[in-house]
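Nothing in this text is a laboratory measurement; each read-out follows from the coordinates by a stated rule. This is a predicted model, so every value here is computed, not measured.
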Structure 1
Amino acid sequence: MIPDRESLGVEFKSEVARPQSDTEIVDNVVALANTEGGTLYLGVEDDGTVTGVSEGHRNVNGLAAFIFNSTVPQVAARVELVHEHGLPVVCIEVGNSNQIVSTSKGRTLQRRLKADGTPEVVPLFVSQFISRLSQQRSYDYSDQPAPESALSDLDPQARNRLRAHIRQTNAGNSLLAFDDEDFDKALDLVVDGPEGPCPSVAGLLTIGTVDAIRRSLPTATAMFQVMSGTVPRVNVDPFALPLVDMFDRIDTLLEPWNPSHEVMSGLVRTEIPDFDRQAFREAMVNAFCHRDYAAMGSVRFLVDDDGLTVANPGGFIEGVSEETLLTAQPHSRNPQLALILKTAGYAERTGRGVDVIYAGALASGGPLPDYSQSDGSQVVLFLRRSVPDEAFVSMVAEEERRRGAPLSVWALIVLSLLKEHRRLTLAQMCGFSHLQERRVVRTVEELVESGLVEATGNGSVRGYVLGERVYRRADAMVSYTRQRDIDTVRRNDMVLDFARRNGGAVSTSEVMELLNLTYISAYRLLKGLEESGKVRHEGSGPSSRYVLDGNEG
């Protein structure tokens with residue numbers, strides 16, 4: 001099936017006026033290989049109309065061999081001749097290369113989206129090679145010698161603050177016994193350069209002097225803004241600091257704009273801020289750790305009436321997307337920098353910092369973190385501002401005390417979705433959360449067993465709501481009762497509608513099949529309709545039927 005429109009991974013080429021030239025075909029194959037892979041369709045117009053491929057391009061084996069011999073390194077494209085609406089179309093499938101691909105004539109190209117959302121082929125310049133290879137996890141820029149740097153560019157005071165943080169977090173305590181030279185080598189803050197030992201990019205980022213960072217790594221900056229409507233309240237222009245100071249500086253800038261609310265958690269009164277501090281800290285560290293330092297732009301923090309935005313240059317790396325954030329194996333664009341930050345206790349040591357972001361945002365009843373604004377050039381996290389939900393906080397705290405362990409991030413996601421949407425099916429939960437069905441099913445079953453979630457309905461109409469004790473704690477039994485009653489009304493209406501279409505009558509066995517109910521449940525439902533005057537019972541045994549009352553027909 002040919003897609004309806006072009007995208008970053010789909011390209012249509014018409015051959016009505018003339019066949020595509022060899023150069024045009026190879027250029028498009030190279031651009032796909034250097035972006036995210038995809039398919040080139042010969043014989044399709046830009047609007048998706050199939051018009052057919054020319055006779056000269058229907059030799060798929062010859063076309064595949066030509067592409068293979070015209071690319072460096074050679075691209076083994078899968079070429080297939082298909083028929084759509086009776087017209088021949090050639091499909092050229094290209095994989096996402098983990099190397100930078102050029103044509104045999106030396107052209108290096110990539111795809112990008114224009115402002116109107118349509119794709120185009122543009123050059124991939126040498127200055128962009130580092131970004132491309134880092135995104136493919138084929139090159140660690142942070143482990144390279146910092147440009148134009150010397151050992152004197154490492155700030156002794158910043159190093160002392162790094163040591164103090166290691167001591168404070170009990171992370172890598174064995175490093176504290178080393179002198180400065182061995183300490184720097186052990187953390188790979190220093191590497192061998194063309195003229196001897198010099199700071200690594202990661203080392204300069206972590207404990208470099210401000211002047212050295214500005215000179216050698218001019219993109220390593222941050223900016224902080226606060227907006228009230230369209231009026232700027234705070235506007236801190238891009239500034240550079242070593243990361244040991246940058247994290248505390250950003251924390252300090254956010255604090256006045258992150259008010260706390262007093263809530264009861266069990267018998268304890270606690271202060272909960274709009275934005276969970278641990279979640280924000282992890283989001284901030286992730287932004288600096290995973291950003292593309294070869295790309296222009298600052299890590300940006302924006303606080304407005306709706307919430308908090310954290311954006312960093314460089315899209316998701318290979319194998320990670322908005323849909324797989326919670327399940328993908330942890331990888332960094334800058335592995336050496338990530339290792340330093342984990343060893344020093346700044347970053348989550350298992351590499352699952354995104355779990356901390358989700359758990360922190362959800363534990364107080366807030367909505368899911370939103371990565372939907374991310375694209376190929378940047379990762380954008382939005383944390384919506386929300387006043388902590390005291391009943392939700394108490395529910396989570398009580399359940400964690402009962403279990404003797406924190407609730408999993410999966411459980412918090414399910415509970416948060418049910419709090420927001422009231423009633424959801426398993427399919428809806430999977431869609432909202434981007435989680436695999438098996439994980440959602442297992443999590444929901446555990447929550448049902450604990451009484452935090454209740455199932456309503458059966459078969460295709462089976463859904464889930466927060467349990468009675470959750471609503472009772474929130475003094476919201478009206479909402480709970482409404483959710484339960486809605487399910488009952490829906491099933492009754494389905495039975496009555498079926499009876500109208502079934503000659504005005506329905507049997508117990510038909511209700512069992514319609515709603516996937518047991519005999520007892522189907523019998524009780526029909527008896528309830530009988531008692532309410534909707535139907536009347538006629539006959540006995542296997543031939544008994546429930547006939548619509550005259551007013552219902």
Structure 2
Amino acid sequence: MSLMSHMMQLTGSLLRRASYRRQMRQGRPPLSLWGLADEDGVLTVGGASAVALAAAYGTPLLVVDEKALRAKVAEVRAVLDDELPGARLTYSYKTNCIPGILRVLHDAGVGAEAISAYEYWLAQSLGVPGEQLIYNGVDKSPESLAMAVAHGALINIDNRDEVDAVLATARAQGRVARIGLRLGLNRSAQFGLDPDSAEGDGDIAHVVARCKAHPEHASLEALHFNVTSNARHSGYHVRCLALALDVMRTLARVHGVHIRLLDVGGGFGVQTSKNMSGVEYGLYRLFGVAPGGAWLDPFQDFRLYIRDMAALLTSYCRDNGLPQPVVCLEPGRLLTSGAELLLTRVKAVKERPGAEPFAITDGGRLSQAYPCDFEWHEAFLVNDLRRPLARAYTVTGRVCTRSDWLYRGKVMPELAPGDILAVLDAGAYFSSYAMNFAFPRAAVVGVEDGRARVMRHRETFRHLTAMDEVQLVDVKLDGVALDDEASAGAGPHETGCVGMSGALGVSGAGGLPGMPVAPGQPAAPSPGTPSSPPRAHGTTGTRGGGA
């Protein structure tokens with residue numbers, strides 16, 4: 001071994017030991033940060049036992065606390081009503097595009113921000129009115145533009161050529177398109193229009209001129225920017241707001257265009273998870289040194305964050321003689337991150353000389369929790385919350401690649417096969433990044449007051465092949481299809497789970513062992529008999545194993 005390699009190993013060992021000691025000192029963060037509870041040593045979410053949920057619906061499993069979701073919307077609205085009266089609230093669909101979650105948000109009065117034809121279609125399918133829908137994105141299909149113009153959605157122009165496509169669509173329909181300008185305030189990113197292009201023949205000036213030349217088909221009414229993610233302080237947002245206000249002033253003075261809506265995007269962070277800094281990420285990937293707990297790092301309360309932005313907006317408009325626009329926010333993580341968690345079961349524990357023990361789970365980074373690659377998320381042992389912290393583990397998924405790990409150097413209690421872990425703040429980008437790499441994607445359930453409902457069924461093998469033009473046959477042994485394990489909930493090792501009072505046993509049609517079903521919940525497909533996949537036009541025979 002070279003001297004350099006020896007020094008690297010020694011450095012890594014010292015840094016890991018320091019990280020272990022720090023994690024032991026910090027202990028487990030308070031469950032109250034997520035609205036969770038400890039009932040007889042078992043984690044409860046939304047009044048339901050996490051162990052009972054895992055037994056009823058299988059793992060990996062995404063669990064959404066619906067009451068916490070509505071409470072967060074109410075909390076954010078209260079802040080906006082106080083600090084930015086009249087502000088509009090929309091949800092960033094890319095953050096978490098599960099229709100059941102979106103329905104809860106829209107029922108609470110939150111609008112939609114879509115970045116693709118699919119997201120736009122989904123918002124319309126969920127009944128979001130056009131006036132509450134913002135269409136962003138760098139690639140808007142002609143069909144989706146036609147729909148957005150027809151429904152009166154706000155269309156944010158991302159490049160100078162896009163305005164002609166919107167104008168042509170509005171002309172064909174005999175309508176007026178509502179138009180906004182997306183500003184590319186982060187010059188290293190591919191999004192938006194150069195903020196310095198509002199004069200001469202610049203991109204912004206060109207879009208403005210095209211809109212002014214066709215007032216019968218274009219109403220230029222908004223500016224938009226989106227510049228950060230999971231911000232823990234208002235500083236960068238405030239600086240970007242100042243740049244956007246400069247553009248707004250130029251539009252008024254040079255072009256006579258007064259912006260009525262200023263969309264400041266999203267990126268508002270949460271206290272309980274964080275983006276790793278460059279140093280943290282490097283130490284984590286190179287040496288397995290786990291970052292410190294996010295809940296202990298400096299974090300600005302959302303009210304103060306918005307107050308800083310409101311102060312700049314008010315003073316800038318006053319000093320420059322500009323009418324103050326209505327403000328729109330597009331939070332994603334802020335609304336849904338803390339209301340969802342991922343349950344994953346330990347399948348095996350391996351000891352290797354000279355290495356941390358491996359805890360192999362069914363919820364890896366590559367399939368279910370990709371944000372754990374660059375964000376720090378807390379994790380708990382949920383079936384025995386009072387088991388003391390004991391040692392550091394490398395927690396992995398089940399895909400056969402070394403890159404499928406969830407945690408390195410994560411201090412946990414002593415783990416054993418069958419233990420259940422919860423990865424917190426799974427409500428932002430976990431579902432969006434999820435993939436079916438070798439295994440079907442997880443089910444999603446909503447819980448409230450101890451009752452559960454399926455928001456998304458676990459994928460089956462037949463779902464994974466439903467779009468393939470190959471005839472498949474069921475693979476069965478003793479009448480049981482191998483695919484059954486993908487849609488089944490409890491297995492032989494998952495019985496006898498601890499549950500909330502009244503939460504064990506079957507409750508009506510569609511009930512699963514261990515959990516009652518919310519009123520009006522449709523019956524879940526029986527294991528081994530999932531709904532038939534769609535049949536392609538012009539084909540015959542069995543597709544995807546369906547009959």
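Using volume of the Cα convex hull per residue in Å³, single out the structure from 1, 2 with the greatest value.
1
Among the shown structures 1, 2, from which was the value 17, 13, 9 of semi-axes √(5λ) of the Cα gyration tensor in Å, for residues 114-177 alone calculated?
Source structure: 2.
Given that relative contact order in percent (Cα under 8 Å, 6 or more apart), derived from a single structure, equals 19, which label among 1, 2 identifies that structure?
2
From which structure (1, 2) was helix-only ellipticity at 222 nm (-39500 (n - 2.57) for each DSSP H run of 4 or more, over all residues; to 500) calculated, if the value obtained is -9000?
Only structure 2 yields this read-out.
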